[in-house]
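Alright, structures below, take your time with them.
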Structure P
Amino acid sequence: MPGALLSLLLAAALPAGSFSVDAPASEVRYTIVHKLHQVHGVSREAEARAVVKEDGTVQAMARVPVVSFRSGDGNRDEHMLEAMEAGKFPFVVFKGIAHLGPSRELPAGPVPFEGEVELHGVTTPLQVPLTLAPQPDGSVRATGAFEVSLDAHHVQRPSLLFVKIEDGCRVELDLRMRGGR
């Protein structure tokens, strides 16, 4: 029976309709690198919505309040909020579109979402590969990762001992999307 359930999940199709994020069951993580260490931050306050159309087009939008990220070091978090100018640019936003086709069948691998990310008031094009996996409770788990350039978004990179953090910021998504909201 477990093999049959796995086959069902792998061959699943998304129903047409709206999906909204279950924020407490989801998280968005970032990783930045300094020569001396890596910093990981996490937010469990994502806002996201996806609309699956009859033709298999998926339109998605997600945003995360910059102030919601926590690294476990309050002082470091304050420096990041200053660098991100969180009062002026309160959200990181992604908007994207994917095409599943009329069957809306989910592939075994990632689905490419073509879109844009807005960070620090600057919008750049971005492709985000998301793996969409139906869950036994009827939700859909969307997972993926991508890199953004802090320099391209005009973020003054923080430094430690006169050495700036690296330009690339890795973002990882683990969103639980629920239908009918």
Structure Q
Amino acid sequence: MRGLYPIETISIVGKICGESEKVYNQDSYFKKTVKYVGEPMSHLESIASSAVRAAIKVKASVIICFTSSGRAARLIAKYRPTMPVLSVVIPRLKTNQLRWTTTGAYEARQSLIIRGLFPMLADPRHAAESTGATNETVLKVALDHGRNIGVIKPHDRVVVCQKVGDDSVVKIIELED
């Protein structure tokens, strides 16, 4: 870093951003963004806007989005929800007949630059199948991660956006202790 006071500079910029977020009218922005502009929404964008709307209506503490490319999480962040978005990147297994590799780390890193996204990379062992049990295991890990970073507390509501087979699902979970 350059300059005489780099830490103080970053601190001041953080305070400025915090103050500007306080006066930001999220409801007005959401209504303007969702407004029909002449062409229909894509399937994925419709799911993303529905997840944000549901989270606002139920006063959810966080939105958890399962994604492999990061696109769904970026679309959710586009609507600037007031709550954080936990982007759970599900790695994909690739092979060229000689070597096995997984993708997902790059996509999770790219999510770091998006406002309101908190990316995490799921365990590749759970990503091989997309069964209900596997999704529940990854969801439990995501909820635990949210508790550890302080965005999820007992009795909070959480909106989960995920793909189950060929279906896209937005569900609301009310947590217990």
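Values for this structure:
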{"quantity": "Structure (P, Q) behind the derived value 21 of relative contact order in percent (Cα under 8 Å, 6 or more apart)", "calculated": "Q"}
{"quantity": "Computed 135 for volume of the Cα convex hull per residue in Å³, for residues 16-103 alone - originating structure among P, Q", "calculated": "Q"}
{"quantity": "Origin of the derived value 5.4 (mean projected area of the Cα convex hull in nm², for residues 64-143 alone; candidates P, Q)", "calculated": "Q"}
{"quantity": "At a computed 2.2 (distance in nm of label points 7 Å out along Cα→Cβ at positions 48 and 168), which of P, Q", "calculated": "P"}
{"quantity": "Source structure (of P, Q) for helix-only ellipticity at 222 nm (-39500 (n - 2.57) for each DSSP H run of 4 or more, over all residues; to 500), computed value -13500", "calculated": "Q"}
{"quantity": "Structures P, Q, by distance in nm of label points 7 Å out along Cα→Cβ at positions 40 and 120: label with the highest value", "calculated": "Q"}
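Coordinate-derived values only; no laboratory data. Values in this document were obtained by computation on a predicted structure and should not be read as measured data. Cβ atoms are built from the backbone, for glycine too; each structure is taken alone.
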